[in-house]
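What follows is a group of structures, each given as structure tokens.
What follows is calculated from the coordinates using simple rules that are stated; it is not laboratory data. As the structure is a computational prediction, the values presented were derived from the model and not from experiment. Cβ atoms are built from the backbone, for glycine too; each structure is taken alone.
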Structure I
Amino acid sequence: MQDENTTIKQWAKDDRPREKLLTNGPETLSDSELLAILIHNGTKEKTAVALAKEILQLGKNNLTDLGKLSIKAFMKIKGIGEAKAITIAAALELGRRRQADAVLTKPIITCSNDIAQYLQIKLKDFRHEVFAVLFLNRANKINHFEIISEGGISGTVADPRIILKKALEEDAVSIILCHNHPSGNLTPSRADEILTTKIKEAAKYFDITILDHLIVSDEGYYSFADDGNLGV
């Protein structure tokens, strides 16, 4: 075990994160070693690996919790400036996108479960409520995903005009509405039901179909369509 107060250059070559990755592959590195590569260098007092361990502690040594932290949260650690914090945030976002894209192995959406996992990954790190829409073509393939609005911890408001304008721009023939419930409660509110009906009725005038409205959280998801709650 190397002394974390020494510089990485003083470590044995096999113990340096970059050299270790080149020689043995990225899968052999610990989370702190991978973070240390992103950080690039430490301070006079601490190596990049030591700083990385402090960052992981912010996320309770859990990468999922780490992904919920802001750039400002990373910068609370002495030795982590804006540039390093941005690099970490960018890496976490890339990992999130890779995970989300991997879920969509099916090119065609056929049921709520096909899309629920994707949406859970896309929205899981938001601590406030966001409203998103998936725009699909005639073959039920996703053309575009976009967060339409963001709100507070307890709710957000989505404007049907903005959603339908975007649907026309994307040449969508059907859309899937979605929002998250950070509280974990998957029960739709009366406001959720009213908004769904309003958007569905407005979409009819443009021959656009609302396939579903999903509420997602870390605990699971609720589908308006599966529950027969989309209306006629």
Structure II
Amino acid sequence: MKAMILAAGRGERMRPLTDTVPKPLLQIADKSLIEYHIEALVKAGITELVINHAWLGEKIEAQLGDGSRYDANIQYSHEQQALETTGGIKHALHLFDNEPFIVVNGDVFSDYPFAQLISSSECLLTSSSSNDIMAHLVLIINPDHNVNGDFYCSDSIVSDQPKAPPAKRYTFSGIACYHPDFFHSIEAGKQALAPMLRTAMATQQVSGEIYQGNWWDIGTPERLEELNRRFKK
């Protein structure tokens, strides 16, 4: 199984830190955010990795190289400008086989066990007919910065239901598994993920699981500083 780490964003909310350092290379303790992902994926037996990049992408390649020092094989997908999640995956789709693959946002930090997602993909994404699950999302309890959540989840099926009470809605962690057919029919170019997910949810083609372990969205300098304080303790 392969995995893609999304690392192309400019990180506007993290400026001025990201003026000279791409967001996935920001440090937590003595390692960059993206290195934690690489190590966790390799620990789960996922060694074939794709990393997309745009802003300061040459610095990502210079630091990570071909992945051999992490016991991984890294391929890079360069974007002239960041294509957002769906556009970035579509641009790199030729690097994946016709099998489910994991995608993880490069700017989140979590101890989620990726081996668990491998098991989910084997059960739910084995073929590609119109009735099959096309995406499996890892959801988390709503953090303080997203108290209303993103999606509703019941019996492992994820739906939109914006009017559901926040207690029954969860936040998308930025960790997921997709069938490549989910992206085959879309046009290349800059595209967001949420509209595609909501369309698939309408036909019950999105499943999910609730993870209650550690997870942080490193979306602001303050959150980065707070996580570093926790590590020091």
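Compare distance in nm of label points 7 Å out along Cα→Cβ at positions 20 and 188 across structures I, II and report the one with the greatest value.
Largest one: structure I.
By the measure Kirkwood radius over Cα pairs in Å, for residues 36-83 alone, tell me the structure among I, II with the highest figure.
Between I, II, the highest calculated value is found for II.
Please compute FRET efficiency 1/(1 + (r/R0)^6) of positions 44 and 172 (r between Cβ atoms, R0 = 30 Å, to 0.05) for structures I, II and give me the label with the greatest value.
Across I, II, FRET efficiency 1/(1 + (r/R0)^6) of positions 44 and 172 (r between Cβ atoms, R0 = 30 Å, to 0.05) peaks for II.
So helix-only ellipticity at 222 nm (-39500 (n - 2.57) for each DSSP H run of 4 or more, over all residues; to 500), computed for just one structure, reads -12000; which one of I, II is that?
The correct label is I.
Identify the structure, out of I, II, from whose coordinates mean projected area of the Cα convex hull in nm² was calculated to give 14.7.
So the calculation was done on I.
Identify the structure, out of I, II, from whose coordinates relative contact order in percent (Cα under 8 Å, 6 or more apart) was calculated to give 13.
Only one of I, II returns 13 for relative contact order in percent (Cα under 8 Å, 6 or more apart), namely I.
A value of 3.0 was computed for distance in nm of label points 7 Å out along Cα→Cβ at positions 28 and 180; which of I, II is the source structure?
Derived from II, not from the others.
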